[in-house]
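So, here come the structures, one by one.
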Structure 1
Amino acid sequence: MTEMTEQQVRDEVRAFLSQNWDPNRSLIEWRNILVDSGWGAAHYPKEWLGKGLSAAMSLVVDDVFREFEAIGAARMGIRTLAGATILNHGSDMHKRKFLRGILTGEETWCQLFSEPGSGSDLAGAATRADFKDGKWVINGQKVWTTSAHHAHFGLLLARTDWDAVKHKGLSYFIIDMHQPGVDVHQLKQMNGHASFNQVFITDAIIEPEFQVGELGEGWKVATTTLMHERRGADGARRYEQKINRPERIYQEYNEEVDHLLAPYIWYPQRTGRVDLLIEHAKAAGRYGDPAVRQEIAKVLGMAKAAEWTARRARAAQSQGKPQGPEGSIGKLAASHVARAANRVHTMIAGPNAMLTGDDSWMDGTIAEILVSTPAISIAGGTDEIQRNIISERILQMPKELRTDTDRPFREVPRNQVG
């Protein structure tokens with residue numbers, strides 16, 4: 001069947017909003033109407049609350065929503081990764097049970113991948129999933145889990161077969177975060193925020209129908225989640241903005257933004273804040289310094305090149321191409337840009353870059369950049385992991401020598417925690 005033209009999409013979305021958009025509705029009431037219409041996630045299949053449109057046409061839908069200042073489906077946080085993963089690998093039951101709550105914003109999610117004993121070696125996850133009395137019993141520890149403190153559900157990677165090689169013994173689950181045995185503790189960061197959590201799981205229960213994908217295919221499913229995450233970490237991430245209008249729906253939406261984006265408010269600083277370089281140089285009286293100007297020009301050039309790379313990735317997505325290693329290129333580029341911008345901000349501010357508090361330089365923003373940029377080289381897979389992906393999948397270079405992929409996981413030496 002031929003896809004709708006851009007004009008057809010615009011006309012249909014305008015007609016729908018003209019008939020249904022009312023800013024005096026409650027946010028949840030409106031989003032349920034929106035989800036039922038298919039326009040809340042137009043890129044979802046028609047049988048699963050969407051319109052079956054391409055990613056490019058979904059951007060057209062977003063454009064019309066902006067014309068009306070209409071609120072769209074919920075997109076903040078890990079829920080978008082959950083939706084993409086469930087659409088790709090979930091059962092019909094998963095889609096019926098979870099997609100609506102993801103799109104209306106009534107249910108929030110977290111991603112339970114990283115562990116303190118395996119670092120960036122995701123395939124080294126040692127959280128156990130043992131099948132007992134017809135149910136999965138989960139024991140282990142996860143860390144760096146954003147929003148776990150208010151999540152309803154988690155995307156969990158756990159080991160179901162200790163006699164398989166490391167990449168083959170993992171399975172993927174959806175876990176209820178509010179059940180007994182799931183203990184969440186927030187972690188205080190050196191930049192003063194507490195976005196991340198460590199999660200202790202002790203004899204938590206998962207019913208077998210909440211396994212995602214086949215037994216032992218957890219690595220394959222997790223790769224889908226990570227590729228979507230990395231594509232969103234290319235430096236072009238859009239952050240939801242509050243809307244300064246008095247109607248009920250905007251007030252409820254602003255409350256949602258405050259609540260769900262609280263863990264992410266420092267994320268612009270981890271990108272290095274390229275956008276502040278010129279402003280910073282002028283405020284410090286160093287805009288005429290040829291050395292400073294040269295370094296700013298270098299960073300602006302790097303940022304523009306990274307933006308073009310990100311646009312290529314989004315163009316591939318808009319054409320319906322599967323998630324690929326281009327996300328790793330964008331993520332690695334974002335890390336380089338952030339570190340370069342960090343160095344230039346420090347060059348401009350000198351010792352003042354280390355000041356925090358009320359009398360700090362640019363209200364503490366520069367100091368926050370200084371201690372936040374290391375995060376972008378770690379979150380979503382370290383720079384080293386991205387280089388391996390690029391070298392092996394794009395440049396077709398030989399894989400690095402490994403000693404832990406050809407024997408049962410129980411025989412693989414592992415870091416000990418505690």
Structure 2
Amino acid sequence: MTFTSVSSECRGLILVVCSVILLMYLYVLLRIRLLGRPWKDYVLPGVAALACFALWQMMSMIQEGDLVPSGPVPLALLLPGLVLLLVYAVYLQLRLLGLERRTLSAVSVKEAFDRLPLGLAFYSEEGIPIMVNESMQEISRRLYGKSVSDAAAFWAALRRNTTESLLPEDEALVHGRGGEVYSVKRRILEINGRPVRELTALDIRREHALTRELKNRRIRAGHLNRRLKALMGTIEYVTMNRELLALKRALHDNIGQCILTAKRYLYSPRSVDKERMLSFWRENMRHLINDRQEEWELPYYVISKEADRLGINLQIIGELPDDPKRIPIVDAAISVHIGNVLKHADGTEATVTVTQKDGRYVMVFTNNGRLPDGEIEEKGGLLNLRREVEAAGGEMEISTRPAFEMRITI
């Protein structure tokens with residue numbers, strides 16, 4: 001049986017099979033090209049493709065009546081030949097599939113680029129996109145309802161819509177309609193001597209929420225810290241009052257014993273050691289007539305202990321006021337200064353220099369910490385301190401250059 005002896009429909013079916021095999025070989029050659037294989041890998045697939053094309057061309061011309069074969073074209077040779085070409089094409093497809101899995105090619109790089117969860121885009125100085133992965137396109141569609149066609153305009157829109165005003169000029173933080181928070185960064189790279197812009201975008205909604213929660217917790221911790229400091233000061237005073245009460249009670253008991261001993265001596269002088277009784281009386285009288293203050297009774301004792309607890313070396317140069325009306329103001333000023341040295345200046349030493357002039361005290365507060373970044377905004381402790389100083393008829397001045405200095409006159 002020959003090719004020309006079968007029906008026209010049968011010849012058309014064989015021609016279709018040959019066309020499919022030919023397309024498979026063309027696809028094989030294209031994949032070899034994309035994989036960047038050496039020239040020797042083209043030889044056998046190329047020969048097979050040419051043979052398949054020759055068969056297809058011959059059968060097509062016979063089918064159209066443009067060619068009358070000089071001899072018979074037996075199907076016993078034609079069909080096995082097509083089967084061998086089909087088997088070899090399938091073998092090449094499988095072999096190239098294995099090579100693609102083991103070989104890094106432009107196609108695999110592009111596929112990996114598109115599958116990145118990180119939004120990534122490269123574009124020229126004029127804003128023409130060079131490579132934009134699917135994640136970046138999706139971010140653009142969610143934010144602005146369109147894909148990235150002008151990367152420079154896309155970056156400008158991100159900068160306009162950023163929610164953080166203190167970000168560097170190469171960063172943007174944009175909130176999406178669905179609660180997304182995109183952090184976008186831009187870099188300028190040099191590739192083959194030409195500047196190329198790179199954009200990276202990532203949804204950081206979880207990190208952003210955690211950052212806000214941490215900020216709120218720090219604020220609450222600051223309030224608790226101030227309350228604890230106030231409580232510690234109160235506990236210090238309560239402890240001193242308790243110790244003072246214990247001393248008074250002990251002194252009261254001792255005087256009571258002295259009176260009982262004296263009464264027994266008056267009734268029966270021989271039953272009491274006279275010298276021991278007199279020594280007991282002298283010891284108790286010494287406590288009553290002693291005018292020297294105990295350490296805990298001195299002004300500013302609590303604030304000095306607080307500085308030691310916080311790891312701040314408090315240095316007082318000069319004599320602090322001992323007037324009861326001035327002590328609370330000075331005590332508050334030292335407390336605020338210690339807190340600011342610890343929280344804002346990261347210092348370890350707080351110095352207060354005191355001078356007197358015409359009945360007025362001038363106190364200069366300095367520290368060994370870092371300088372403020374700019375002008376100090378008075379709030380919280382500083383604002384309350386200024387109100388106390390001015391309410392008492394004093395003055396308060398703050399300067400940051402060439403070094404931090406707070407000057408209070410009362």
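Computed from the coordinates by the stated procedures, all read-outs in this text should not be read as laboratory data. Everything quoted here is computed from the prediction, not taken from an experiment. Cβ atoms are built from the backbone, for glycine too; each structure is taken alone.
Across the set 1, 2, distance in nm of label points 7 Å out along Cα→Cβ at positions 16 and 32 reaches its highest value in structure 2. Looking at relative contact order in percent (Cα under 8 Å, 6 or more apart) for structures 1, 2, the greatest value goes to 1. Each of structures 1, 2 was scored by distance in nm of label points 7 Å out along Cα→Cβ at positions 160 and 248; the highest score is held by 2.
Tell me which structure, out of 1, 2, gives 12.8 once distance in nm of label points 7 Å out along Cα→Cβ at positions 88 and 280 is calculated. Attributed to the structure labelled 2. A value of -13000 for helix-only ellipticity at 222 nm (-39500 (n - 2.57) for each DSSP H run of 4 or more, over all residues; to 500), calculated from one of 1, 2, originates in structure 1. Structures 1, 2 were shown, and volume of the Cα convex hull per residue in Å³ at 175 was computed from 1. In this comparison of 1, 2, the computed figure 7, 30, 36, 20, 6, 0 for P(r) over Cα pairs in 10 Å bins from 0, in percent, for residues 40-271 alone is attributed to 1.
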